[in-house]
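Each value in this text was obtained by applying a stated rule to the coordinates, not by laboratory testing. Computed from a prediction, not measured in an experiment: that's the story for all the values here. Cβ atoms are built from the backbone, for glycine too; each structure is taken alone.
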Structure 1
Amino acid sequence: MAHPRSALNSSATLLGILALAGVASLLFAIATGGVSVAWGELWSILLGDRATPNYILVTELRLPRALTAFACGGMLALAGALMQVLLRNPLADPYILGVSGGAAVGALSALLLGLGGIWLTGGAFAGALLSMLLVFTLAHGRGAWTPTRLLLTGVVVAAGWGAIISLILSLSPDTTLRGMIFWLLGDLSQASHPGLGAIVLALGLIVALVSARGLNVLVFGELKARTLGIGVDRLRLRLYILASLLTAVAITIAGNIGFIGLIVPHLARLVVSHDHRILLPASTLLGAIFLVVADTLARSAFSPLQLPVGVMTALIGVPLFLYLLRRSPS
C-alpha cells in the first residue's frame, strides 16, 4: 500500500507535468498557423519586442484566442467532472441539463435578428441561465428533487430547446445560416478578451476544491456521506449550479463544443488519483490542453480555411472515447 505522503508527492508531480504541458500547448498554439512563427521570434515577442514582424499576429490574434480556448476547455472539463460524480453517471457531461440548448437558442435568436457582439454574448448567457432556472424549478416540483429527477428534466428541456433550434435554423435566411452553424459547432474566431473566462475558471476551481472532500465521501453513497456530517443537499445544489454556470460561460464565449466534458474526466482518472482534490485540477488542465490543441489544429490543418473547433474535438474525441471504453474493466 502506497504511503500517503508518497501518493501526495506523486500527484503533485503529475499536476506539475500537466501545468507544464499546458504552457507548452499555449506556445504551440501561438507559433502554429497559416503563418508560422519561429521560436526565436516568438521568444522576442513574448519579451515585448514590438519590432518583430509577427508581433500583432501573436499578441492580438493568436494569444487571446489560445488563452480563451484554455479557459473554456478547463471550464467544460471541470463541469463534466462535477456532473459525473454528482449524477453518479459516467456518461454525464456539462450539456446534460439543457444549458447548452438554452444558450444556443439565445445566441441564434440574436443572429436571426441581425444582432452580434454583446447581443450575441448576452443572448447566449441569458438563454443558459433561463434553461438552468427552468430545469431546477421543474425538477423540484412539489417535493425535493433527486439526481434522477434532475437528469430526466434536463433531458426533456434539452429536447425542447433542440426543437426550437431546428425551427430557428429552418426560418433563417441563407446569409446568416453559415454563422449560426459555425456557432453551433463551436467557434473561437471572435475570441479577443480571455480575462472573463480565466476569472470564472479560477473562481470555479476554488469553489470546487473547497467541496472536494465532500465529493470524495459522496462517491461511497449518500447515506455514508450524511452519516459523516456532509450536507449532501447543499453540496449537490451548490455544485450543480457551479457546473451549470461554468458551462454557460464557456458556451457563451465559444459556442457548443462537445466531448471535452465527457472524455477528459475519464482520462484524468487514468492519469491521476480518484481523489477529487487531485482529479478536479487535473481534469481542468487536461481539458484546457485538449481544447487549445484542437483549436490550433482546426484553424491550421486546412489553412486558410478554418474548421469549427467542435468538429475537431469530435474527430479527436470519438476514437479517444472508444479507446477509454475498451480499457474500462466493465
Structure 2
Amino acid sequence: MHDRPGPVDAPQQPAVLAPACARYLQHLLQVRRLAERTLRNYRRDLDDLCRRACQAGVDAAQLQPAQLRSWVAALHAQGMSPRAIATRLSAWRGLLHWMGRQGLLSRDPAAGVRAPRAPRALPKALSVDHAVALAAGAPTAPGADEAAAARAHALAELLYSSGLRVSELIGLDTHPEHGREYRSQGWIDWEQAQAHVLGKGGKRRSVPVGAQAMQALRAWLHLRPPAPAAASAADRAALFVGPRGRRISAQRVREELRRRAREAGLAVPVHPHMLRHSFASHLLQSSGDLRGVQELLGHSSIASTQIYTRLDFQHLAKVYDQAHPRARKPR
C-alpha cells in the first residue's frame, strides 16, 4: 500500500524582510507622515517584493541585484508601464536603503538597478486657431469686471506671444527695480517690446513681445488696481496683481486660463505650459529655426527643444494623411 503524499508546505514569509516591511510602513506613517493613499501604494509594492522573495525562497540578505532586475523585467513583460515600474522600484529601494540604515542589511541589493526608460511624452499644444482664439478672447460682456477681463486677456496674450513659464510670468514687474528693499527678477521693456525674465537655473533671457500682446498689456496697465499702503515693494512693482493689489499667484493664472478657455469654446483643458508649448510648436512650424526657438525658450540643451520637431512632424503627417490621394486606405 502506497503512502499518500503529505501536504505541500506553503513557502514561509522571509523572516527578516517581512517584519522589516511592516516596520518601514510604520516609519512612513509616523515619521514621514505620508497620506493614507500613498501608504496603500507603498504597502502594495512592498507586499509584491515580499511575495517574490517568498516564491524565490530568499530573505533580505540573499537578495541580489540580478534577482531584482529579473523581477523588474517580469513586471515589464506583464505590461506594466515604465512609470509604474519606476514607482514600484522606488518603494523597494526605499525599504532596502532604510534596512541598511537600521543595520538589517550590510549592502544594498537595489544599487544600480534601474527601471525601463519611459518614452518621453509629447507636449500638448493647441492648434493655431485655438491658440489665437484663446489669446484674443471674446468681447467683454456688459457689467463684467473690466479690470479682470483686461488682466486675463493680457495673461493669455503674453504667454502665447513669448512662451514664458508661469513662474517667469508672475515674476514680471512693470519696470525694473534695483533698490535695497527689492530687486526685480523680470520686467517689461515697453520701448523695445521685450520681456526680461529670470528662468530656470538663474538664467536671464530677453524675449520679444508681439504687438497684440503689448497692446493688451498697456490696456491692463491702465486698469491695474493700485497697491495698498501696506503692500510690499514686490507687490507694488508687480505687473500682474489681483483685485487687492497683491502680486498674482500661479494658481490664479491657471484658473483664469481655464475660465478663458471655456469662454472661448475650447473643449480641451488649458494650462499655462500648454501656451508655452503652442508658442514653441507654432514658431518652429513657421521658421524651422530650432536654435532660435531654443534661445527663446531658455533651454540649456537643444535636446529639450527637439521634442517640438516631433510635434511638427505629427502636424505634417496629419496634413499628409488628409490631403495626399495615396495616403488613404483603399475602400
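Consider the structures 1, 2: one of them gives 5, 19, 20, 17, 18, 14, 5, 2, 1, 0, 0 for P(r) over Cα pairs in 10 Å bins from 0, in percent as calculated from the coordinates. Say which.
2
Upon calculation of mean count of other Cβ atoms within 10 Å over residues 185-192 from the atomic coordinates, which of the structures 1, 2 produces 19.6? Working shown, then result.
On the way: 1: 19.6; 2: 16.2.
Here the read-out was taken from 1.
Who wins on distance in nm of label points 7 Å out along Cα→Cβ at positions 73 and 201 among 1, 2, i.e. which is largest?
Working: 1: 0.9; 2: 3.6.
Of structures 1, 2, the maximum of distance in nm of label points 7 Å out along Cα→Cβ at positions 73 and 201 occurs in 2.
Comparing distance in nm of label points 7 Å out along Cα→Cβ at positions 41 and 305 across 1, 2, which is largest?
That would be structure 2.
For the read-out helix-only ellipticity at 222 nm (-39500 (n - 2.57) for each DSSP H run of 4 or more, over all residues; to 500), a value of -24500 was computed from one structure; give its label from 1, 2.
1
Can you spot which of 1, 2 the value 18.6 was calculated from, given it is mean count of other Cβ atoms within 10 Å over residues 17-24?
Answer for the origin of the read-out: 2.
A value of 15 was computed for relative contact order in percent (Cα under 8 Å, 6 or more apart); which of 1, 2 is the source structure?
Derived from the structure labelled 2.
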